[in-house]
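These are the structures, in structure tokens.
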Structure 1
């Protein structure tokens with residue numbers, strides 16, 4: 001099995017080099033994220049093949065390292081089925097079962113669901129003229145214990161921001177601190193310094209955690225007046241309106 005997985009990951013790399021974003025996966029996940037309630041034994045996730053050919057599908061979960069091989073990952077969930085054939089215009093329901101291993105009860109824990117699609121092998125003349133590409137889709141899974149204070153909707157407004165020089169590197173980085181018990185998924189982040197705006201790649205901030213974002217092109221900051229405007233993504237994948245916030249100027253290097 002490990003040799004097969006290695007070959008598939010090689011196909012993924014080749015597909016990214018040859019076609020970049022011009023190709024599309026046929027097997028799609030219904031929804032953009034999964035919220036796993038702490039009082040539930042399992043949740044289901046639906047897949048659908050909207051392509052014209054059958055596909056071999058492998059599913060697994062990870063803890064944040066997207067390059068880790070599936071057989072090396074330890075997560076407190078069992079995902080079934082883990083490998084199956086999905087015919088065109090057909091669906092498949094995945095069962096995500098919590099195995100009961102202890103997870104923090106005072107905050108959300110973040111995992112990732114991976115769906116790898118491998119197209120059928122071409123035959124005849126097509127085999128010599130076609131490039132076989134594998135596609136991987138990856139979405140967040142938030143394990144949400146019951147009884148957490150506040151709500152996930154309120155969490156984005158609790159973020160605090162600071163700008164400081166990068167530790168051991170040139171330039172600056174923007175730091176977001178999340179005191180809430182919920183993972184905050186960011187939709188957009190725009191920093192404004194002395195009237196100039198800097199677009200920053202949005203990611204996420206773990207519950208009770210900190211995230212750091214490099215600011216390309218920023219060479220200096222003012223002592224005050226720096227602001228950040230950011231939007232967030234809710235449990236249903238909806239982008240919530242942008243929120244402006246003041247940014248503190250860090251006094252020490254990081």
Structure 2
């Protein structure tokens with residue numbers, strides 16, 4: 001656990017002396033748990049650092065702290081310095097992909113390669129009504145009810161192409177954060193603090209080798225965004241997979257591991 005500006009940030013570092021370091025960043029409403037299938041496939045040849053992005057996983061749920069991308073980028077940089085990591089390979093899924101891009105834009109010398117798994121891209125700042133929502137006292141309750149009605153199983157079905165991949169163990173882990181009432185004010189704050197994704201101009205300045213992976217059946221962040229993204233990243237390639245949805249680390253861990261091991 002690392003303390004940083006009022007947050008307790010949970011991380012796990014699977015050390016392998018002298019091996020390259022991979023930093024894994026999960027998506028919205030997920031945690032490092034989503035990489036559990038991928039980690040064993042890479043652990044022999046890499047050191048792997050997974051981070052629970054606040055307020056998810058085992059990290060603190062403090063609604064008074066900032067949850068913007070910029071804060072998380074600086075927190076990761078701080079952790080790298082604490083662990084004496086000069087350069088790392090970043091594997092970022094969805095929201096974690098956008099954070100990885102922002103990290104590469106701000107600290108390019110600390111990034112060796114980007115692996116972006118259906119990264120959030122081209123989303124602008126939240127509409128003005130988000131400020132109103134943030135100030136309404138019962139907003140966390142409304143958000144809790146909306147998520148409760150949707151249900152974790154239905155959210156997973158929307159994120160994964162093949163239903164058979166959804167196990168009881170997955171349901172328990174993805175459901176766990178929503179049983180803690182303290183997360184709902186944090187989620188409202190996440191909406192309020194959202195900065196919008198990197199601009200096209202900023203993306204053009206990221207020359208780090210980048211491998212983008214997308215599922216063609218992604219209903220959360222559609223695959224066509226990947227084709228748009230490679231227009232702006234000067235050193236990027238795009239690999240797509242049939243019969244694959246949004247939750248790529250859960251769906252195609254072997255394919256992702258092969259891609260990372262081959263570059």
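Here semi-axes √(5λ) of the Cα gyration tensor in Å was derived from just one of the structures 1, 2, and that gives 37, 24, 16; the source is 1.
A value of 10, 29, 26, 20, 11, 4, 0 for P(r) over Cα pairs in 10 Å bins from 0, in percent, for residues 44-171 alone, calculated from one of 1, 2, originates in structure 1.
For which of the structures 1, 2 does the calculation of helix-only ellipticity at 222 nm (-39500 (n - 2.57) for each DSSP H run of 4 or more, over all residues; to 500) return -10500?
2
When P(r) over Cα pairs in 10 Å bins from 0, in percent, for residues 100-187 alone is computed for each of 1, 2, which one produces 13, 25, 23, 18, 13, 8, 0? Label of the source structure: 1. Taking relative contact order in percent (Cα under 8 Å, 6 or more apart) as the criterion, the largest value within structures 1, 2 is that of 2.
Thinking of 1, 2, which structure, once FRET efficiency 1/(1 + (r/R0)^6) of positions 52 and 164 (r between Cβ atoms, R0 = 35 Å, to 0.05) is computed, gives back 0.80? Source structure for this number: 2.
Rule-based calculations on the coordinates, nothing more; no lab input. Given the structure is predicted, the values throughout are model-derived calculations rather than measurements. Cβ atoms are built from the backbone, for glycine too; each structure is taken alone.
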